[in-house]
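Heads up, there are several structures right after this.
Please treat every number below as a calculation from the coordinates, not as lab data. Being a predicted model, the structure only gives us computed values, none of them experimental. Cβ atoms are built from the backbone, for glycine too; each structure is taken alone.
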Structure P
Amino acid sequence: MALARDVMRRVMGLILLALAVPAAAQTKVAEKTAALDFSYAYPAAAARIAPLRRWLEADRARLRTRAAGLAAEDRRDTAKSKFPFHRHDATREWKVVTETPRLLSLSGESYSFTGGAHGNTVLEPLVWDKATARRVDPRAMFESPAAMQRVLGAGWCAWLKGERRRRLGNDPGADDIFPCPPVSDLTVLPGSTHRRAIDRIGLVAGQYVAGSYAEGMYEMTVPVTPAVLAIVRPEWRGVFAAE
């Protein structure tokens, strides 16, 4: 379990490096009880935006309440059944992908362990529009899932096939067990190399999306090309820049 978490953390580090992540201090809350090991962190760039900071603090409270409730319930149930109790983990860490004059793009990595064979890691985006003080779904910046699949799908699937061969060896049945997931199933992380406009997009397949737990996440960074820019909705085109 620890090895798989280390692999995924290294992968996420490479994603953020590829998308030009600036260094930033964190606001972090961590606590450990007999039932739960909990932590929540977000960067200084997010803390400086008051409405976003309030959302993150509310998100932290929701996660803490839900995780503590599940841990307490599991502890009671295992005591009744005389099974050993394994302390739960619940962590969420937001990191800066990039910040442009209008957008702050974050990636949130959440890890949960509830006593099973291993934990589970989920990656999610959080794009904050500073002009309107609201969160934006990165996929909503594009015309449609079908348009994203048309422009990005072939390159993604070709890259994934090669990367799976590199990790697993030439197993002819691997792609039958886990066929290439559509772009709509991926985590989309807007990034930038120069912090003036979005010119990179991270495509990430989380655990079980494109392979087994042991394979971890698959991430690919693609440039914003004229073809990608063409499927950006008109109201968002100004925050992107094609190479």
Structure Q
Amino acid sequence: MTQANRLKEIRRLLLEKRELKTREIASYFGISFDTARRDVLCLTETGQALRIHGGIMAVDDDSVPSFLTRQHILSPVKRDMAEIASHFVHAGQCDFIGPSTTLNLLCQRLGGQDLTVVTNSIDNVLALLPMQQPAVRLLGGNVDKTNRFTHSPLAMETLRQLRFNTAFIGAAKVGTDGTYLSDADDAAMIQLAVSRAQRVILVAEKHKFVSEVTAPYQSAPLDRIDVVITDAPLDDEVKKLFSPRTRLIHL
């Protein structure tokens, strides 16, 4: 059995049992403890499960964990993806960077760069605040305290007046026709930012391409995505969903 199939089965078992020990996983699949431990690390580092002593605990598979929950998952995978994304940021640009734990790590790498970052993410602003550069514009309005983003009709109108070199976006899940988020206001803001960008870069772990979380609001059609940055090679059937011009990058 491939690791991808094992991970899918482990997620199914977590829905039933809520917790699994690493030794249980090794015994269930007839694999070594080290192999089971690598599976556990893969799930926890990408936010698909929570690490507990001796094993893992389920993350509700029918909903998207809050920003604060995801922010406490210390993930070298997310850091590496953010590092790749940082190579698409250049001086003189005006870029939109959306709410996302991985994109928050991107913001932490932008110190000293002469550009303008527009965002509706409170945490992106907090990451950029200590830096003299880049310049930062926070879109105002109502604050979603759980997921820590802003939204308002005025913010939407501001977006309509801006033009971005690049829009960096995340996703709760990626469907066959687009990226999706769990909140309608969040999706509407991202969708408008995408429409105002010359280039759109999606940063999302591979598991989000098969995710079953409840995220019904489309934030970007796949044919608007110019670059995809993910943690593992996408399956061939997923690659075919994107335009031939879309650049696919993985760790």
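Identify which of structures P, Q gives the largest calculated value of distance in nm of label points 7 Å out along Cα→Cβ at positions 50 and 82.
By distance in nm of label points 7 Å out along Cα→Cβ at positions 50 and 82, the leading structure of P, Q is P.
Among the shown structures P, Q, from which was the value 0.85 of FRET efficiency 1/(1 + (r/R0)^6) of positions 138 and 210 (r between Cβ atoms, R0 = 25 Å, to 0.05) calculated?
Traced to structure P.
When distance in nm of label points 7 Å out along Cα→Cβ at positions 146 and 194 is computed for each of P, Q, which one produces 2.2?
Q
Among P, Q, considering only relative contact order in percent (Cα under 8 Å, 6 or more apart), which has the greatest calculated value?
P
Suppose you compute FRET efficiency 1/(1 + (r/R0)^6) of positions 122 and 170 (r between Cβ atoms, R0 = 30 Å, to 0.05) for every structure in P, Q: which one lands on 0.50?
P
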